[in-house]
Structure P
Amino acid sequence: MNKVIKAKRLPIDPGPAAWREILPKQKRYLDLENTISADWLIIGGGFTGLSAAKRLCELANNDKIILIEASEIAAGPAGRNSGFMIDLPHELGSGSYQDTIERDKLHVKLNRYALNFAKNSSKEYDMPKEAADPVGRINSYVNISGEKHNHEYSKHLDQLGETYENLSAKDMKDITGSDFYSGGLFMPGCLMLQPALYISKLAEGISNQYQKNFKLYEHTPALELKNNIDEWIVKTPKGSIKTKKIIMAVNGHVESFGFFEKRLMHVFTYASMTRKLTETEQKTLGGKSSWGITPSDPMGSTLRRITGISGDRILIRNRWTFNPTLEVSENNVQKFGKDQDESFKKRFPMIPDVTMEYRWGGRLCLSLNSVPAFGEVDKNVFSACCQNGIGTAKGTLAGIGAAELALGLNSEIVKDMSSYDKPKKLPPSPISTIGARTVIKWREFKAKAEL
């Protein structure tokens with residue numbers, strides 16, 4: 001009997017994808033409007049899907065490879081994150097930024113593989129510098145608790161043999177222009193992305209380089225997967241694809257297809273981005289024109305200042321909600337936008353007339369035990385999902401790893417990503433919902449000085 005898997009829902013992303021909105025118009029791709037055949041189908045056109053596509057094109061260059069994106073390239077989560085591609089331990093779901101020494105050393109090595117993939121792709125496809133800029137990041141603090149956390153983290157970095165620089169309040173002001181911060185920990189290895197620019201140019205580069213055997217379609221969500229002996233037939237709104245193998249590169253949306261049911265936590269976080277700063281405002285603010293700050297407490301505010309083809313702007317991200325339906329209202333975006341306005345005013349009172357031009361929400365997928373949803377989940381169907389809040393690096397690795405696994409390779413990425421237990425089963429609803437929302441509120445309360 002043929003197996004039929006229907007998508008229970010399609011994800012909805014609230015607010016505009018600001019990183020994409022501030023760019024000049026990027027290349028668009030056709031909708032799929034007929035029935036086609038392929039050796040490979042990749043579902044999802046973000047960091048994971050495009051990394052899988054590039055790896056498949058490199059390793060299986062005689063195969064026909066199709067990628068479908070439900071919306072448009074860089075309109076979904078790939079164009080809504082904060083753009084930190086982090087090399088060092090940074091597990092959001094765990095409540096801290098560190099694990100065991102040996103495990104962390106391996107993760108640093110693999111994360112840097114992902115960073116090198118992005119750097120090499122940026123160079124190969126002649127992307128602007130701001131698409132993938134190796135400027136490092138700062139883990140900031142504002143009180144004794146944060147200073148203690150940074151001190152403990154720096155000791156962990158010492159054990160890992162990693163370099164860093166302690167920053168004073170004066171250093172922080174010289175960098176950000178703000179008196180808000182008491183100090184920070186600068187780590188040079190982080191790659192700062194303009195995520196929509198990087199993803200758009202990666203998609204365009206792959207499409208041009210491998211145009212004989214790779215094809216990308218937008219506005220083409222997978223609605224149904226039907227197994228027919230040795231192939232899958234994937235139904236889309238206006239067409240279908242017959243394929244031998246499928247890579248699911250959809251992060252938490254994988255649960256909509258019945259995989260990892262009741263094992264994934266769907267979380268939204270929220271952000272605002274300013275209009276372009278005027279030359280006078282830039283001069284009044286001072287500081288450097290490009291930097292990125294993560295808070296010492298993971299639930300605090302993440303900030304970036306960017307410069308480039310879209311002008312000088314500041315982004316601030318904070319507030320979290322647990323939403324197992326994969327949907328939130330626009331009211332959430334506006335409500336939490338007020339918190340971001342207050343956070344901005346606390347840090348930058350010297351530029352009081354700066355307003356926010358964009359506000360949005362972005363989806364994250366976490367597991368209770370901070371493990372990926374990775375591996376062969378059905379015959380010739382491979383999952384590269386659940387990035388635990390660090391989708392730029394982990395998503396890149398998962399896409400590469402899924403491609404290698406599906407090709408029968410036992411690479412270091414495959415070995416690592418296949419070594420974990422399955423994501424732990426969540427408590428039954430409403431216990432899981434009440435529990436998750438209580439934990440978020442408690443952690444936000446503890447991090448309030450950094451909001």
Structure Q
Amino acid sequence: MKAKVALVYRRKIPGATGDEGDVLSFPPESVDAIKEMLAEATENAFNGFKSIVRPNSKVFIKPNCFGNVPPEVYASVDPRVMEALCRLIKEEVPDCILQVGDSPSWGKILGGSRDSLTTTHLEIAARKGGADEIVYLDETPLVEVSVPNGRVLKTARIFKPLIEADVLVDFPKIKTHLQGLVSLGLKNWNGTIPWYADEEHCLSESFGSIPDSMEGSHRSDLGQKIVDLIKAIPPTVTIIDGIICLEGQGPARGGTRIDLNTIIASRDVVAADAVACSAMGINPFEVQALRIAHSEGIGEAELKNIKVEGASIAQVRKYFKRPVNDPAAAVPGVDVYQAGTCPGCMVMIRSALDDFKREMLKSGKKISLEVGILAGWNVPPPVRDYKHFFVIGNCWGYSPTSNAIKSYLRKLEEKGSRVYRYPGCAPIYICKLMFEELEKINR
């Protein structure tokens with residue numbers, strides 16, 4: 001039997017103007033229209049929520065709440081879609097206990113769940129839609145669960161409210177991602193585990209960091225860890241927000257808005273992601289997590305084995321700009337020294353540089369920098385000096401060139417240069433902290 005995915009498309013969303021007001025004011029006529037789209041998609045995909053949600057059961061919506069960034073960045077799900085989804089579920093099953101919550105990818109060090117759900121307007125949208133409880137996942141207990149047939153994770157610490165839910169709604173948005181190529185239903189499940197990228201853990205943990213944490217998963221094995229998390233706590237349904245999407249240098253400020261006016265729904269998260277990828281003009285098997293999930297039998301990624309109900313993929317498809325994750329020459333005056341550098345550091349550096357460049361262009365400020373950045377295994381130290389020098393990650397300190405790098409850093413500091421040390425594996429927090437330091441240096 002083919003996997004079933006519902007694809008609902010509208011040429012125009014009523015009330016939408018194509019500017020920031022779409023997500024800042026979320027007009028009622030837009031919310032009503034999106035609720036109709038969600039109703040059609042969920043009915044086609046699994047006969048609606050009334051078929052899977054029992055009265056008095058706990059339904060947990062786990063949205064993609066990227067972090068403490070405003071909705072007009074388009075990094076998180078659309079508040080209009082959040083309000084509409086909550087309304088739909090409460091109308092179909094009024095007696096259910098509807099919970100909404102997330103643990104954002106930037107963790108407590110950069111805001112945490114409480115601030116992020118507020119800043120993204122997802123909390124107010126969920127409350128308007130009738131959610132019974134907003135759950136700040138990073139303030140809740142963890143439960144260690146086994147990972148059936150795990151490849152890199154045998155156990156994982158999952159937030160307790162997710163374990164206690166009767167129905168789990170995986171609620172991502174369509175966007176590109178510097179590390180995973182796309183961020184969809186599979187990638188959204190990385191928010192089921194804790195962060196652990198504070199200074200204490202960065203400095204005390206060994207080379208591999210903490211595998212079942214967000215900080216420890218954003219490396220070359222990201223796809224496998226995501227698939228292992230899906231095995232540990234599989235979503236009941238996946239609803240993908242494809243109304244306003246993000247292309248290019250996603251998953252946040254570096255990306256650019258692109259509208260698909262689409263909702264995707266399925267009981268199979270892999271199939272839902274595969275259809276979303278195809279709608280983005282991306283072959284699903286280019287995505288590491290999708291390849292792995294398909295090969296392990298977690299779900300179906302072959303489009304020929306997926307029955308798409310509603311609109312056709314060809315009707316919806318737009319070819320998204322793809323992200324470039326190599327930080328070399330991304331910003332004038334910034335030299336990046338990398339050799340055995342994995343995506344864990346490389347992508348985070350690129351993200352910080354993209355954010356900085358975008359803000360400078362937006363403000364009209366001239367970029368005038370003399371900055372060096374070093375990350376990775378066995379990287380030779382630079383042969384020139386810098387006024388400002390960033391050392392990223394952990395593994396350079398274990399590599400054969402570590403003594404030479406340490407000697408170089410000492411000489412820089414003796415000459416009055418400033419050295420910034422950002423440990424961690426992967427140091428996701430540098431997306432914000434390095435960006436802020438570059439802004440100060442450029443003043």
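Each reported figure results from applying straightforward, stated rules to the coordinates on display, with no laboratory input. Values in this document were obtained by computation on a predicted structure and should not be read as measured data. Cβ atoms are built from the backbone, for glycine too; each structure is taken alone.
Here distance in nm of label points 7 Å out along Cα→Cβ at positions 13 and 149 has been calculated and equals 2.8, so which of P, Q was it run on? Don't jump to the answer; show the numbers that get you there.
Details: P: 2.8; Q: 3.8.
Computed on structure P.
With distance in nm of label points 7 Å out along Cα→Cβ at positions 77 and 277 derived from the coordinates and found to be 3.1, which of P, Q does the value describe? Only structure P yields this read-out.
Taking mean count of other Cβ atoms within 10 Å over residues 237-244 from the coordinates of each of P, Q, which one would give 17.1? Working through the options, I get structure P. Which structure, out of P, Q, was relative contact order in percent (Cα under 8 Å, 6 or more apart) derived from, given a value of 25? Only structure P yields this read-out. Look at mean count of other Cβ atoms within 10 Å over residues 261-268 for each of P, Q: the largest one is in Q. When distance in nm of label points 7 Å out along Cα→Cβ at positions 165 and 229 is calculated for each of P, Q, the greatest value falls to P.
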